[in-house]
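J.: Alright, structures below, take your time with them.
Computed from the coordinates by the stated procedures, all read-outs in this text should not be read as laboratory data. The structure displayed is predicted, hence computed values, not measured ones. Cβ atoms are built from the backbone, for glycine too; each structure is taken alone.
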Structure P
Amino acid sequence: MTAKDTNRSAWEQDNQKNTVRVGYWTAAWLVTMALANFGPKLIWGATGWLTVTTIIANLAIGFGMILANKRHLKGLDELHQKVQLEAMGLSLGVGLVVGLSYSNLDVTNVIASDAEISHLVILMGLTYGLAVFLGLRKYR
């Protein structure tokens with residue numbers, strides 16, 4: 001085994017650890033998000049302090065997830081960083097432009113239903129996933 005093979009293996013191990021770390025932070029964030037949304041309705045009722053505590057925990061864990069993602073991105077090679085950053089930029093742009101237009105449709109009563117943030121999150125997630133897929137395919 002050469003020094004290059006050893007370094008590559010160490011890089012791959014670090015990348016795998018960073019990926020797992022992002023997964024744990026994301027799972028924790030999703031659990032606290034679900035608790036913050038459904039806890040008051042299904043578990044603890046109108047206990048305001050518990051709801052606020054859960055939302056604060058979700059916010060804190062969300063920042064941990066952001067930092068884990070940042071660490072993960074820094075550990076990627078240049079090509080994967082490029083693909084990820086392009087996908088994130090596209091997702092942000094689509095989310096901002098479509099989200100504000102969607103909000104305007106709601107505010108001006110052009111659409112009968114309320115503009116829901118969940119629709120925007122789904123759109124951004126699909127945009128990001130598709131952009132990563134196409135980016136990886138483009139640079140094969």
Structure Q
Amino acid sequence: MNIKNFLIPLILSFNLFTYAENYEVKMLNQGSEGYMVFEPSVLKINKGDSVTFVATDAAHNSASIEGMIPPGASTWNGNLSQDITVTFDVEGLYGYQCTPHAMMAMVGVIEVGKNKSNLESVKATAQKIKATFVMNKDRFDSYLSQL
């Protein structure tokens with residue numbers, strides 16, 4: 001094997017990981033936007049970045065929502081009261097929720113890169129889900145309008 005063929009991909013992959021960032025999203029009983037919230041609730045990141053969902057208050061988790069992630073993206077479902085770190089390797093829009101507090105509209109949105117090709121799918125799923133909310137029925141609409 002030619003050493004150059006080995007080193008060039010190694011150096012390029014190292015550079016990609018060097019620039020990846022990790023963001024924190026707090027899972028809260030009460031925050032600046034009201035009760036049962038993620039802060040920040042809307043996040044714009046780059047492909048390859050990670051988000052750590054921090055169990056600031058007990059009895060919360062972060063879980064992707066079916067129909068609200070890009071095709072080919074990995075789902076996640078964190079445990080209650082535990083931090084979870086998710087790396088976003090597929091560009092697009094991601095909707096997520098706190099499973100036990102979904103009916104209270106404890107949801108959030110992440111935009112990865114500039115590809116919004118799954119926006120219509122995300123909006124359609126959000127319309128179905130928000131019908132189950134007992135409070136904050138406009139939360140998804142508000143978050144999606146920020147993208």
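J.: Looking just at Kirkwood radius over Cα pairs in Å, which of the labels P, Q belongs to the structure with the highest value?
T.: Once Kirkwood radius over Cα pairs in Å is tallied for P, Q, the winner is P.
J.: Between structures P, Q, where is distance in nm of label points 7 Å out along Cα→Cβ at positions 19 and 131 highest?
T.: Evaluating distance in nm of label points 7 Å out along Cα→Cβ at positions 19 and 131 on every structure, the highest lands on Q.
J.: Out of P, Q, which one gives 1.00 for FRET efficiency 1/(1 + (r/R0)^6) of positions 27 and 99 (r between Cβ atoms, R0 = 30 Å, to 0.05) as computed from the coordinates?
T.: Structure Q accounts for this read-out.
J.: Next question, about the same structure. Distance in nm of label points 7 Å out along Cα→Cβ at positions 51 and 123 computed as 2.8: which structure among P, Q?
T.: Checking each candidate, the match is P.
J.: Of structures P, Q, which gives -31000 when helix-only ellipticity at 222 nm (-39500 (n - 2.57) for each DSSP H run of 4 or more, over all residues; to 500) is computed from the coordinates?
T.: It must be structure P, since only it matches.
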